[in-house]
1. Mean projected area of the Cα convex hull in nm², for residues 28-155 alone was computed and gave 8.7; which structure, P, Q, R, did it come from?
2. To test your reading of the models, identify which of P, Q, R gives 23.0 for mean count of other Cβ atoms within 10 Å over residues 84-91 when calculated.
Structure P
Amino acid sequence: MPEEVMERLKAHLLQGHRPGDRVSSIRELAGRWKVSHWSLRTAQALLEKEGWLEIRHGSGVYAGRRVAAPAVGVFTAFDVFQPRTSLFHRLVLRASRQELESQGMAAEVYVGRCAAGEELPPEECGRFVFDAEAGRLDGVVLVSVSSHASWEEWIARLKIPAVGDRTPYDLDVPTDEMVREAVRRLRRAGCSRLALLGWGLRKVESAFCDEIARNGLTPNPKWIRGDLHPMLSGAGWEEFREIWTASREKPDGLVAADDVLFDEAARAILEIGIDVPRAMKVAVLANKRQPWLWPFPAVRIQVDPVLFGRRLARLLSLRMQGARLEPCCEKIPYEVAEGEPVCVALLGEQAGGRSVRGSRGEEQE
């Protein structure tokens, strides 16, 4: 089909061609790829309209201006301009764009309109869908899309390379493994009554309960909270107070599996006057490079959003170059930071933990 030949031609142009370079003849390409002359001519005509090729009658076919800087889109369905959006999304968007631009591509970030709890279809997500369908983009990175059912159909219809959320080429934050690590760390520290604060708790709650049972403990359902969306103001504050007031017995360890919820839960901890770490120890799933704002210590099990964004961008670059990739969902590494964190709120400095005690899957950059 001409559309399939277009993608092969694009990959061919991206492998060593510059604007103005002569492109192999139709006869040569048809013989090499075992396709018809008609399909190649049709594909060339379509690519000329998009700026990929320049057809000079009587002279030949040459690489067009778009070869120098393919246009790519980096999209998130979440409205990241909301003040309660996780730092993770903003850093992933920025790192993806920077990595694509470093490879000579023209990268544009598209931000959706989904607020807390909203699931919007593609047609309500602004300019991104229009540009992708109009052939103005040569590839897309989907950092996050809505769970609306129509998104899967829309992505499946895309005629350009796509990586990320809802595609066969994705990355995964190993949240379940990180929660298990948090339980083990708190258990080693002597905690026996553990609580969980999170969002999207299916695999998180399962990992939490399994690891508790593996350590010879029984989970308390009253201390497992994940009912409120993190973007709702006061969600973490309310969820933690429900945990703390659920019974006379209090948890002596807290696993916070969402960074936005924990920010407000930490306020509740300070308001109640809980002595951390004497009365309760805390383990937080956090973003590397995010400053610590609280005047008490915690175990931080961290992922690097910048690494996540770079890897997504590199995955798209490989697909745009025609690399044959198997469908995958690669997990990115995490690391464990322990010790007394330097509190930014008190010192006015941006700093993280003083030591890194353990890691899983070191990244060579």
Structure Q
Amino acid sequence: MAKNKKEEFKNPSVLAFEAKLVVSDATMKSGLWENREDTTKWSAVNVEEIRARGTISNRMKSDVMDDPSKLEQKIEEETKKPNPLLYDKASLPFDADTLKVSFTLRVLGNIRKPTACNIADYKTKLAELIDGYSREFEFKELSKRYAYNIANARFLWRNRVGAEFVEVRVKINNKVLIFNAYEMGLRDFTTENKQLNHLADAIQNALSDTTEELFTFIEVEAFSKLGNAQQVYPSQKMNMETKKGEKSKFLFKLNEGKETEIAGMHSQKIGNALRTIDDWHTSSENTGAIAIEPYGSVTSEGKAYRTGSDNFYKLLDNWMLKDKEPSDEEKHYLMAVLIRGGVFSE
């Protein structure tokens, strides 16, 4: 007896895709802006442990806040107690004015093939839909946006803010592309130039490949002129519980404990910046682009921007199970989630 459509195209209990933008951790070095053509002698940025005495600055309970005499007494009591602070900090040395952040990116293709799917018919139909998207759009829009987030140095995060100059150098197949990051904003993806198009084409060539043989390898160096001895911002390690008097802030270091120890940024933080391309969600006019996530989650805001019918699972189910074709923007979003990778099982 033939299966009906609902039974045939049910959601698989096993469905997973590997990430197609494979990002390394990033290293942080220091030097002078005028010496960025040759950085072989640039120094590793070190993480320093800071011990200091803190002041009382936390919000008091409402009954204390509302009574000036109680507030004064409480502050006097707390001020007499030691408030030791112990945390990590990273800065440029006094003889360096520029931070260099370096990482590599490998772009893979064959998006149509999940790493795991336990329903053959679902796998076949999903591959057909991805192939249709590839024929229609050729991954051009997504590739342009990923390239844009490399060229504008979004991945520097706080290290981009307040810099005098920010320059990004991208090496692909021995060709070096140089971008002035401030020429491309963080609120849109409208700027176009030959170098940006060259980078986007290289990414597109890999994403649109239907085999597992072609990939694009990209080396990225970003230079941020912040000023001599200015503080820089490596990734911060998650610290689940801190007791009073214990170290409260741990910064990420590569080769920790070795002579070659160097401050760095997590691959997750770099990758999050590269996939901050979702300005198709309903609140984009106010928020701008957010990172590609199944529910549009932004952890720094404690908010998800795709909790309605525009979340990844609703859109995918409508397309796969109900044959409701998404809009072009929704298709871009769906493909970007698959490029992000993850486990999408029922």
Structure R
Amino acid sequence: MERLLIVAPSWVGDAVLATPALRAIRAGRPGADITLLARANPAAVLADAPWYDRLIAWPTGGNGRPIGAFKLARRLGGERFDAAVLFPNSFRSGLLAFLARARRRVGYARDARAVLLTDRLKPIKQGRTFVAESMLSYYARLAEAIGCAVDDHRLELFTSDADRRAVDELLAGNADQAPSLATGKNGPLIVLNPGGAFGPSKHWPAERFGQLADRLLERFGGRVVISGAPGERAIVERVASAMDRPAVRLTDSPIPLSAVRELVRRADLLVTNDTGPRHFAIAFGTPVVTLFGSTDPAWTATHCSGERSVRIELACSPCQKPLCPLEHHDCMRMMTVAMVESAAAELLESGFHG
């Protein structure tokens, strides 16, 4: 039996963008024994999928970075993998596959790791500059390198019974505590995602998320959930403080990241910075308004009919920097509440849900 090791992307959004390639590898190697190795957050997002036989979460330290590469490599070395497919571009992932003695090591020749690979893919460049292309195509070439054609580029995620129970309890519990939330049950469920791990350059001002929420509740009724990781409590609080109406705050009523998938699946609208939950929405056909600042939409393009993108065209954007190098953050500051409301209202009025 062929034994494959797949190292998943390091970021949540990238992990979702890799799902067409993961699905293609499973379809192209139906008899293979496939192990998926992922950091904790991508592992939670890719849980419950049928494309692997076992899922290993790479141990991480307090900063979220992988630790124990040599110990993990010794463990994986006993598996005698025929091939390792490396979705991250990191030297670390290449070294791990090398130390684990995978016979084939397939990945992009980046981050000074070409010598560690047996099958070296070249990224598209113009001179020394990487050409912006959708990660869907970028990841598809990894699957194709081991003979697995990617004919279906749909993003796909799955949820569990535990996820569904967690979201049921979240919404029912908060409605009991705040009767005004219960009265909105007949209107849309609107999820706001004002944070993002990449850095502040991706963040639309939190107060504007709050102002937007009030406007949408005034027009459409319904309920608002403000999503945020535990470390984003301050951002979530600023959104809630800017609202005249009540909202559910995930930092007060936390649910696992896997259950956030279900929350987004169930939503009638997601308004988000360019970060992981955006891709949850696309995978589930949930209408989504994505706010782009420092990042280039070309890298994550999916051409989803249920997505509306809002972006300010500036000479300095996209800079792809986590902090504004010019210290003005105009790419997000110049984005008005009215602009985002218009995009959100278009989706709510159309009733789109794939």
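Computed from the coordinates by the stated procedures, all read-outs in this text should not be read as laboratory data. Because the structure is a prediction, the values reported are computed rather than measured. Cβ atoms are built from the backbone, for glycine too; each structure is taken alone.
1. Checking each candidate, the match is R.
2. Numbers: P: 18.9; Q: 16.4; R: 23.0.
Answer for the origin of the read-out: R.
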